[in-house]
Structure I
Amino acid sequence: MQDIMGNMDIAFPNLGIYLRNVPKSFSVFGFTIAFYGVIIAIGVLGGVLLAAHVAKLEKLDADVIWDFAIYAIIFSIIGARVYYVVFSWDRYKDDLLSVFNLRNGGLAIYGAVIAAFLTMWIYCRKKKQSFLQLADICVPGLVLGQVIGRWGNFTNREVFGEYTDSLLAMRLPTQMVRAGDISETIAAHMAEGTNYIQVHPTFLYESLWNLALLVLLLFYRKHKKFEGEQWLLYLGGYGLGRAWIEGIRTDTLFIPHTTIAVSQVLAAALFVVSLMADLFVRRRLKKSGAPTEKIQ
């Protein structure tokens, strides 16, 4: 195992964990089902269930969450795909039909998040709901979905970072990863006679970061100072984590004709804007002397 790995193996050598024959998919009645899709579906269901639970705690009819979720899921998938295709257009410009082939991957979480909140804004306008109240209720579920969903990247052998020999270093057989995700640095650290790469498991970093963010959101729910603060906490907290994680990934999407990582810029901007917005509202509340304030 030290020099040669099976094509379906995944290892965390510095933890002493060697996983044999980790499948990417399974078959049911002759149909091949990717674990990636199953894990994403579990994440979505878990997220909606948590959001519905939080809605009940906030005295909002949980049916609102289930109704909104139908639209959010559809448009989030579309948004995730559009975001990915726009910022990796060279992969699709010569084969436009491949844009619609999701089985080969190509979904960007930020595209899904943007589409979800845009859908929420339109939904709230149509249904006469408070956007900020619904956003506060839904973000714990959104984060839970991200915590679970990132493990789909694990079974897909994707969303990893540069070479590392840290405690959490992960080994993947080169045959099971996209050649374009193997950077020069990773390739330079491949010892002769081996068939694997050793990298940062950035999918794991993001999953753990989001888990910590979820705990914070659930703990802070009863202590928020104004409607919408949970939403800002999510945008800033996720942005802060994504900004540094994106910096070590090898599958980064760049702003066209630059070497600037689009998701890293967006993450940093969301962190700064959400922090400034939170401080601004808190200062206004302090001046007014009001204990809480609902911002429409």
Structure II
Amino acid sequence: MIDRVVRVARIPRSGETVTANATQVHAGGKGANQAAAAAKCGARVRMLGRTGEDGRCIVDALRSAGVDTSAVSTADFASGHATVMVAQSGENAIVIAPEANARLSIAAIEEFLSVAHPGERLLLQNECALLTETIALASSRSLSVWLNAAPVDASLGRLPLERLAGLIVNEHEAEALTGASNPGVALDALAARVCDGLVLLTLGAHGVVAARGKKRFAHRGFVVDALDTVGCGDAFIGAFLAAIGDNASLELALARGNAAGALTATRGGAIPALPSKQEVDLAAASPEGTRLPASLLRASSGADSAGVRGCRL
């Protein structure tokens, strides 16, 4: 996705027009953000994706983060786009136009998975096309399939969640999938559907709760002054899975995920805001629920790294 980030005093109400304070264009998309986050936290990451010629900045950003982009095509006639409104409070509202993401072919998916090894982790998002088919193909190859159920829509309820090794949702997505507004009730319902897999329910500034069967886990997160919450959930996912791939305990992986999300919230943009493994490890060593020390935080400078300035609409 190419992200156009529009900064506003507050998110407009229905029918209301507000004036933006600033606008920026970044490389983004949930899959790209999560791939970059995992790679920056030390994971070996290979990504399958599709974009247009105008999305070459996304490929540049991924390569800069250490992602293998050999399976990312720029041959589509229109890249996916996201319009992201960010309020002064750090809250955001996002509208996406999938475009190239929706035109990923089953042949491309089969080719991508053909060189995967049993036990490797495949991370999917609901921005991806052909999720049911991909889950089936990956499961038949004994891959560990993880799904970030975002953005949420009616199609998610028809997916074979019982075949997942892991499901990652936020509060809104959990409610949409279960009808339960209480996070604990929603977590129980999803854990029953995912069977032996792990369910992660992220709670924003309040951290994360998790379930595997009847077992429950939690990490309260860290306190920071949020500048921009865009990409925080993606940072959590990438850092968490990188930690799992590094054979970290679930407790440490949750801490690293929350550390990455908190650090990302203090910086502008998505991929440009992602922290390094060293930053994540230092932050994760802090007691949960505490404010991260100022020495770990750096203000966003609108850095040109990772191809940020290469995106043009």
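Here, each number is a calculation from the coordinates, and none is a lab measurement. Note that this is a predicted model, so its numbers are computed, not measured. Cβ atoms are built from the backbone, for glycine too; each structure is taken alone.
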Once mean count of other Cβ atoms within 10 Å over residues 121-128 is calculated for every structure in I, II, which label goes with the largest value? II
Given a value of 18.2, 51 for Rg and Dmax of the Cα atoms in Å, calculated from one of I, II, which structure does it belong to? II
Taking helix-only ellipticity at 222 nm (-39500 (n - 2.57) for each DSSP H run of 4 or more, over all residues; to 500) from the coordinates of each of I, II, which one would give -9500? II
